[in-house]
1. Can you tell which of P, Q yields 118 when volume of the Cα convex hull per residue in Å³ is derived from it?
2. Comparing FRET efficiency 1/(1 + (r/R0)^6) of positions 44 and 76 (r between Cβ atoms, R0 = 35 Å, to 0.05) across P, Q, which structure shows the greatest value?
3. If relative contact order in percent (Cα under 8 Å, 6 or more apart) is computed to be 33, which of P, Q is the source?
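Only the coordinates and a few stated rules stand behind these numbers; no lab work does. None of the values given here were measured: they were computed from a predicted structure. Cβ atoms are built from the backbone, for glycine too; each structure is taken alone.
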Structure P
Amino acid sequence: MALDQSFVGRTYPPTPAYEVGREKIREFAEAVGDTNPAYVDPEAAEALGHPDVIAPPTFVFSITFKAAGQVVRDPQLGLDYSRVVHGDQKFAYTRPVRAGDRLTVTSTIESIKSLAGNDVVDVRGEVHDASGEHVVTAWTKLVARAAEEA
């Protein structure tokens, strides 16, 4: 059953703040195999003009994907998460994520489509720091595969 188009434009409340730590950044950089010294060495980051270590560009995915959970868990939307696969991800940065940032995410449903029986939901996550300044916008595409016919 196709999802309700009236949910397009719905915005969910901001998430609680997520405090970005140096160790989380280091662990993430190691996990993705990125050896950029600005991710682990405060002096290297400062030499590039940053007040502390910065995170690799995809680090913010874990924060924005968790925030998109508000959309997924909305019982009125009726998205069957057991059938969902991650379809796509894009980021547009105002500035890098830095150690010490306290980030909140506000999620908005940008579009809902039905393609070949699959429901496709595009969620935009606006990430702001504790002062309310924009850090990054993340777009997440969720695809709920069509139920198999019996």
Structure Q
Amino acid sequence: MAATVKYDEVEVGQQIPPVEYPVRRVNLVMYAGASGDFNPIHWNERFARAVGLPDVIAHGMFTMAQGGRYVTDWAGDPTAVIDYGVRFSSMVVVPDDEEGATITVSGIVEDKLDGKRVVIALNARSGDARVLSKARAVVQLV
């Protein structure tokens, strides 16, 4: 499978439309099972508050995964992402399963590299908080 976005059709500065990813506590429980990270701050409100958190928080790697999902969906091929890195800058608080939270990810083509590769700079937010900073992906296009 190859990326469906064509290198010649993207420009530096091009905005990639934002996508909203809903987060419910059930998503965090499923992620805990997949990752093996059963820390109760990610599913137990009482415990999370007892250790000084405002409520249950999403796993950092779950949050990072939403950024990765955004890039692979845009590129049209999960194997097109050849490098991806972020810094965690804030928590995604998931107050309850009814309300949940939302991670909104947007991007911009930051650079065009040799070999039909582009650098995508990501902006990931939950509410007013920027949850990922220095988020960048290098993507191999066709």
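1. The read-out comes from structure P.
2. Values: P: 0.15; Q: 0.35.
The maximum falls on structure Q.
3. Values: P: 29; Q: 33.
Comparing all candidates, it corresponds to Q.
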